[in-house]
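K.L.:
The data blocks that follow each hold one structure.
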Structure P
Amino acid sequence: MAQFDVYANPNPDTNIKVPYLLDIQADLLATLTTRIVVPVYQADSISNRMRHLNPTVSIKNEFMVLSTAELAAVPKAYLGKPITNLSHERINIINAIDLLITGV
């Protein structure tokens, strides 16, 4: 597991609107049994999107939106195998987390 890996959302109750989960936890904490994730929504599922809090990313050539305000801890075993990695979006992801935590 690596920071900014993207996983398919295995929850059948939510995976239509939220098809992916983005792991944002630092690799330094890999020994923990949980990972902090950001839900990744279909772009048309978030109507009142805040550009800096909800950055747009591309996954499998489809535009998706991070719902940073919905951070959650999930068991590592829940995530399965990564689909892709969004390290190239690091600045936007970190800025969204900073906005959520510090308001800046």
Structure Q
Amino acid sequence: MPDVRIYQPTKTAMQSGRANVKKWVLEFEPGSRKETDNLMGWTGSRDTRGQIKMRFDSKEDAIAFAKKNSLSFQVFEPKKRRIKPKNYADNFAFGRNTLWTH
């Protein structure tokens, strides 16, 4: 099992832009399972490496950091984004296949 995973984060539903998805993230795999505190009901872990999330400008920088620190890693490539061209006038096109309703 790899020590770290390297990936490019996806855009959250609360973002309209794509500013935070250009960086690459190096994140440690969980070392131990999470436990629930009996008194307060909080969930926690003794593994402090799970709190570390490092950001890099490129995938190569993240891989170089992992190799330099003798960490086994797994790289998750981002899925390609397909943009469908849309046009407002297509809503009123004569040859429209589906009904246009409000």
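We did not get these values from a lab; they are worked out from the coordinates using the rules stated. Every value quoted in this text rests on a predicted model; they were computed, and no experiment measured them. Cβ atoms are built from the backbone, for glycine too; each structure is taken alone.
K.L.:
Comparing mean count of other Cβ atoms within 10 Å over residues 24-31 across P, Q, which is largest?
P.N.:
Numbers: P: 12.0; Q: 17.0.
Going through P, Q one by one, mean count of other Cβ atoms within 10 Å over residues 24-31 is largest in Q.
K.L.:
Same structure, new question: Which structure, out of P, Q, was distance in nm of label points 7 Å out along Cα→Cβ at positions 56 and 88 derived from, given a value of 1.6?
P.N.:
Value 1.6 for distance in nm of label points 7 Å out along Cα→Cβ at positions 56 and 88 corresponds to P out of P, Q.
K.L.:
Given that Kirkwood radius over Cα pairs in Å, derived from a single structure, equals 17.7, which label among P, Q identifies that structure? Each step should come with its number before you reach the end.
P.N.:
Working: P: 13.6; Q: 17.7.
Source structure for this number: Q.
K.L.:
On to the next question. To test your reading of the models, identify which of P, Q gives 2.4 for distance in nm of label points 7 Å out along Cα→Cβ at positions 32 and 80 when calculated.
P.N.:
Details: P: 2.4; Q: 4.5.
Computing distance in nm of label points 7 Å out along Cα→Cβ at positions 32 and 80 on every structure in P, Q gives 2.4 only for P.
K.L.:
Out of P, Q, which has the highest value for mean count of other Cβ atoms within 10 Å over residues 40-47?
P.N.:
Working: P: 14.5; Q: 10.4.
Ranking P, Q on mean count of other Cβ atoms within 10 Å over residues 40-47, first place is P.
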